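Below you'll find the structures, each written out as structure tokens.
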Structure P
Amino acid sequence: MKRAAAVFMLLAMPACAGWEFSPAAEVGASGGKKIFHHLESANRKGLAESRGRVALVWEDDRNGEPRCWLAVREKSAAVFSRPQALSKGECYEPVVQGMGRGRFVAGWEADGAVWARPSGKGKALKLSRGEAAHLTLARADERTLYAAWAELAGNYKRIMLARLTLDAGGLKAEYSVPLEEALPSDDQAYPALAVSADGGVTVVWEDRRKKHTMILAAHSADGRKFAAPYRLIDMPQVRTVDLGAGMGSMRPTLASCGPGCLVAAWLDKRDFLSGYDVFAAFSQDGGRSFGRNFKVQDSFGDNMAQWHAAVAANQSGRVAVVWDDERDGTADVWLGDWNGKDFSDDLAVPGASGAGAQSDPVIHLDESGRLHLAWLERTEAGGTRLKYASAGRKE
């Protein structure tokens, strides 16, 4: 059993060895009103950083209906700004991408379509033509970004990709293309997207063409034409009466970890007796292929299900994965560090673990190496609070 250690050694370790976290702060407080927040989105892209500014997006029901919000913490500020609504009506699964020079682009789902706009007063741009969901964003440079989403084509949704440009006139779509020309034979959903230093674009997503949910990946050298998709999972698809059509994988996340380096993390049910585990894999050729799969959580987390996994990385090659599980009786947020060969023992995040329930983490790792983390905390009244903390490496 990998990384096994005596229980007394685990208990003696500091609560997040290797990281020094700031105190947890509440974001978008509702003045004591009972509300419910959501941090769901394709690729779990709820946090972003741009020239020291940090943006957080989420959905909550403070106005009596689902609405999407954005709050920004300025570089010199201790707290986030008052939340600003992203759209005028019901809104779901918002995402945000830093674009350099302190700018951000946000995206969301509303009215059966997916939308994006610059933060601030920019005009919203409708990206989809048909029924669509599960939008995610990834930056190519300070002017260019890509969007991916699932859009109805025939009887099922398929993954679409658009190239967007941001300038003084606002946000514009240059083009949109399907990853595959053929109509889908079953649903495709929850894309995760990353752009390599050479301009290549890689998308990974949930796919049901084999009648069970698996993770597929596809690469494009130019962001227009994609090579045939391939399976990200390195375990054979075993078919038995007990397991059904396959082992089941879901909610992929993807990040760029340096020139030619991509890292994916997802929830995986290959060990079906304990529910979903967190797995990760690396590509060293810009997304044309991925290597072996690594189990991220340590042996102390092997006997219960993990949820809400997300990966973050920067161009220096630092990689971190977060998730929540109930190994200590209630949901806590856990962090795994990549050391170049394997993932660290699981680290309980201060402020996001212990008494009560803390879950649904989103994560960002900026180029200075600072880790940004937000999560949900269940309140005694039955609603939730939105919390944020950041961390630097201990010397």
Structure Q
Amino acid sequence: MHVPYDRIGEIEAKKNMVDAFESPDLYQIDELLTPEHLMIRDSIRDFVKKEISPIIEDCNQKCIFPYHLVPKFGEMGIFGPTVPEEYGGGGLDYISYGLIMQEIERSDSGMRSTASVQGSLVMFPINAFGSEEQKKKYLPKLASGELLGCFGLTEPDFGSNPSGMVTNYSDKGDHFLLNGAKMWISNSPFADIAVVWAKGDDGRIRGLIVERGMEGFSTPETHGKWSLRASTTGELVFDNVKVPKENLLPGIDGLKGPMMCLDNARFGIAWGAVGAAMDCYDTARRYAMERIQFDKPIASFQLQQKKLAEMLTEITKAQLVNLRLGQLKNEGKATTSQISLAKRNNVEIALRIGREARQMLGGMGITGEYSIMRHMMNLESVLTYEGTHDIHLLILGKEITGIQAFK
């Protein structure tokens, strides 16, 4: 059962709100997508316009996580779309997954984070590394939104260097005893289960499924965020938590497991960031066509056209990167370096587009009447999490030179 939250009733929908977003497609990339891809993307786009757009600004302003959307995400197939159908997933390809993340983040990075964590960081490791019993027990309920999950890797003193983690578990015969803490964990205050990475008695890192209600397990919420205010963030604290041995993920050993999860999630972020960039661009384009100064729309001025042209150029390049990366992912060929390039580039261009778009709106750009400032604040977190901007640069540096710079 999810954590009770008595502020959901405070959410207000924008009256007569019309989300008139139009996706830019200068290179006719739609023609490279299958009819199924287009159907999936358009259904999620319609869902966003109907269910998320009218409430997301209010949620952001009031720091409310709209938990009522979780089962709706499940109904729409947003959770674990690449997980096999026999376990409740969609059995879809990775381009479909990318398009879903693009459309969700077009509404809000926090909403995409909720979906990314559930699909790529909770369902993926259970499906890839879990036992048959674990798959049957957890995956269908995670796919439907009956359960919400979170992913425990980052610690207060170990972010970019996860191998230094101090969270540990000891073999006590009929169970494991888990101790330690994780920080900056999306979904944790509401999570029913956590996929936690910890060191065993042998110093090797393995994954354990920790369930809410286990004695000694708590999830304090993080307050005072200026970013991702409509998503929920917290800690995972383990104080002599008894974890059944059957909750150990048997199919992976070492840091490779969580890194594979992060590759999957970073792939989704690369697509999602383009969604945020698209929304900023489309908002600025519409505003420029309507805003009159010196007796004509500001869209008629060269500097404004320059901004829009540069935004569209970067979006188009990022779309093409994503499409090729999706093809490679479908073929099982996508590498960590390729995913790092896409994540790093696409988040950077989204932030830059957000800042240019905000300038085009002048003072109105800082208000909640438009989505741009919210995207900008959210993207500051996206730039940092799941591999900081600089760490991804160094991953590419190693690819180029063969020398690892951060060890």
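Quick one: mean count of other Cβ atoms within 10 Å over residues 109-116 came out at 21.1 when computed from one of P, Q, so which one is it?
Numbers: P: 21.1; Q: 28.1.
Only structure P yields this read-out.
Once relative contact order in percent (Cα under 8 Å, 6 or more apart) is computed for every structure in P, Q, the highest value turns out to be that of Q. When FRET efficiency 1/(1 + (r/R0)^6) of positions 93 and 341 (r between Cβ atoms, R0 = 35 Å, to 0.05) is computed across structures P, Q, the figure 0.95 traces back to Q. Suppose you compute distance in nm of label points 7 Å out along Cα→Cβ at positions 21 and 221 for every structure in P, Q: which one lands on 4.5? It must be structure P, since only it matches.
Here percent of Cα pairs over 21 Å apart, for residues 117-324 alone has been calculated and equals 54, so which of P, Q was it run on? Present the calculation step by step, with values, prior to reporting the outcome.
Details: P: 54; Q: 60.
Answer for the origin of the read-out: P.
Suppose helix-only ellipticity at 222 nm (-39500 (n - 2.57) for each DSSP H run of 4 or more, over all residues; to 500) works out to -15000; of P, Q, which structure was it derived from? Don't skip to the answer; put the middle values down first.
Numbers: P: -500; Q: -15000.
This value belongs to structure Q.
We did not get these values from a lab; they are worked out from the coordinates using the rules stated. Computed from a predicted structure; not experimentally measured. Cβ atoms are built from the backbone, for glycine too; each structure is taken alone.
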